[in-house]
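Each value in this text was obtained by applying a stated rule to the coordinates, not by laboratory testing. Please read these numbers as outputs of a predicted model, since none were measured by experiment. Cβ atoms are built from the backbone, for glycine too; each structure is taken alone.
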Structure 1
Amino acid sequence: MTLLQTMPADTPDTVLLRTTDAARITSVLEAHKVAFQRWPLHGTVAPDLPSDDLLDRYRAETDALCAAQDLRLVDIARIHPEDTPQWQDKAAGARTTFLEEHRHAEDEVRFFAHGTGCFYLHLDDQVHAVVCTAGDLLSVPAGTRHWFDMGPRPDFAAIRFFEKEDGWIGDFTGAPISQHFPRLDALLADSR
């Protein structure tokens with residue numbers, strides 16, 4: 001279930017908003033020029049499903065989005081624990097990198113075809129934790145300070161969209177802010 005939790009940037013223990021209502025999530029994020037949509041799911045994503053087959057499932061949606069936003073490159077980012085015996089090493093390194101606050105020179109556009117991940121958007125004096133689940137499309141504007149948590153046992157497949165081949169170059173801020181906010185597993189535990 002998609003979740004938005006908003007906290008002041010200087011007091012991460014204070015929850016200003018916590019909602020799973022898609023219309024409310026869309027409205028709150030839209031005020032910051034962050035786009036949130038839900039796409040219909042086209043089947044389950046097994047660990048052995050080839051990335052090309054996954055892209056083919058969403059060809060109509062990805063082609064339409066690329067044409068509308070002048071996006072030129074589409075690929076898949078995925079980690080499935082069952083997929084590789086080395087998933088822990090791969091996930092640990094990636095999680096550490098993505099947990100640092102950074103920004104990009106182009107929009108960061110992701111569609112979750114499977115699993116869960118959390119984008120933390122540092123907007124003005126607040127942090128909006130957006131827990132994305134299968135079916136969620138999130139578009140974070142260029143220059144937005146943010147970080148991403150894939151959880152302690154990552155299991156997701158996301159279609160990534162880029163304007164240029166070198167679109168995912170992180171400009172890390174060096175700020176320690178991400179260390180003070182609840183991780184994905186804590187946000188999900190509070191939902192139970």
Structure 2
Amino acid sequence: MSNLDTRRRIEGVVFFVAFACTIPLANWLIGNVGTVCVPDGPCLIPVAPGIVAPSGVLAIGAGLVLRDLVQRRLGLLWSFAAIAIGAILSFFFAPPALVIASTVAFALSETADLLVYTPLQRRGLVLAAFASSVVGLVIDSIVFLTLAFGSLDLLPGQVIGKFWMVLAALPVLAWIRSRDRRVGMVPA
């Protein structure tokens with residue numbers, strides 16, 4: 001195994017672990033961290049002037065990009081394995097109803113993410129990750145809010161919060177793409 005293959009696998013494992021942790025982290029954040037915590041509801045954070053979202057949006061927004069990086073380094077099946085591990089870990093951090101809602105939403109949104117990312121990845125990592133993440137964040141937001149809270153009242157905040165995280169990841173993705181090209185590291 002070459003140094004580049006070893007490096008790709010090590011990075012893949014780091015991305016895999018980070019991605020798998022996004023579901024339990026999001027579920028923990030929703031129940032514990034926010035500028036306001038609604039009784040029998042989510043803890044909320046501001047994501048834009050006058051707009052709030054459940055605090056888990058930060059972790060899920062990052063997760064949408066991490067899924068693409070797991071696929072890039074390790075392959076598609078590893079992305080699904082990370083979702084399954086994250087769902088199992090979530091049962092230690094959140095009520096079962098919240099875990100089920102977040103797992104279903106994440107599985108559906110990540111499937112949509114990969115359906116967009118996979119054909120676009122040859123055109124460029126940044127474009128593919130951005131487009132797939134936007135599709136994924138909308139689906140995740142709609143499904144999660146419907147299943148977890150039976151309401152789409154927080155939809156604007158969900159979408160905006162996740163979008164901020166995707167935007168924050170774009171410079172990192174551009175750097176990874178540039179470095180991969182420079183050292184000759186191609187996707188898995």
Structure 3
Amino acid sequence: MTKPQKDSLAHFAVTVVGKDRPGIVAGTAGVLYRLGCNIEDSSSTMLGGEFSMILIVSHMKPFSKSKLLDEFRGVAEEMGLTVAARSLSLDEVAYQAPEGELCMVSVYGSDQPGIVYRVTKELAERKVNITDLNTKLIGTKEAPVYVLMLEAALPEGIAVEDVAAMLDEIKKELNVEISVRSITPVSL
């Protein structure tokens with residue numbers, strides 16, 4: 001069987017969010033399977049007590065976003081899920097590896113508003129592209145510790161040491177620990 005060409009496929013970004021419980025992934029995958037959709041890329045995680053997924057799916061044209069969302073109604077109502085979809089153009093579908101050196105930024109400190117904003121704003125002002133970001137609240141109720149981990153692609157002219165230096169002022173301002181290290185991408 002030959003693989004369909006990308007331009008003969010309709011592509012969608014699908015998000016699914018709901019109170020965590022067993023069966024969300026199976027329910028989502030079941031709807032997509034019954035429709036004949038292919039899951040090209042996906043990511044899912046628990047956020048607090050919520051489970052969230054984002055998927056890039058494809059289906060042979062003609063195929064509409066409304067058909068996709070109609071098919072999700074039953075499982076969404078049954079499981080208390082919010083499902084949304086966005087049509088994607090061909091240039092939005094192709095994976096584009098981040099350009100430039102990759103680095104990991106880790107931030108640990110007392111939980112307080114502004115940690116994510118201050119760090120990401122500083123990076124955005126220098127055209128550093130964040131490719132992945134996760135946060136968690138750990139520690140105890142009496143002494144909560146906020147953890148921010150992000151992966152970023154550095155533009156030409158900015159080195160890992162420069163990122164560490166640019167975040168030094170925020171480190172002092174927020175009284176948090178920030179470490180920056182180079183990472184090597186994994187090829188599959």
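So here's what we get for this one:
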{"read-out": "Origin of the derived value -6500 (helix-only ellipticity at 222 nm (-39500 (n - 2.57) for each DSSP H run of 4 or more, over all residues; to 500); candidates 1, 2, 3)", "value": "1"}
{"read-out": "Source structure (of 1, 2, 3) for mean count of other Cβ atoms within 10 Å over residues 14-21, computed value 20.2", "value": "2"}
{"read-out": "Given 14.9, 41 for Rg and Dmax of the Cα atoms in Å, for residues 54-125 alone, calculated: source structure among 1, 2, 3", "value": "1"}
{"read-out": "Structures 1, 2, 3, by distance in nm of label points 7 Å out along Cα→Cβ at positions 46 and 78: label with the highest value", "value": "2"}
{"read-out": "If FRET efficiency 1/(1 + (r/R0)^6) of positions 38 and 70 (r between Cβ atoms, R0 = 25 Å, to 0.05) is computed and equals 0.65, the structure in 1, 2, 3", "value": "1"}
{"read-out": "Of the structures 1, 2, 3, the one that 2.7 was derived from, the read-out being distance in nm of label points 7 Å out along Cα→Cβ at positions 150 and 174", "value": "1"}
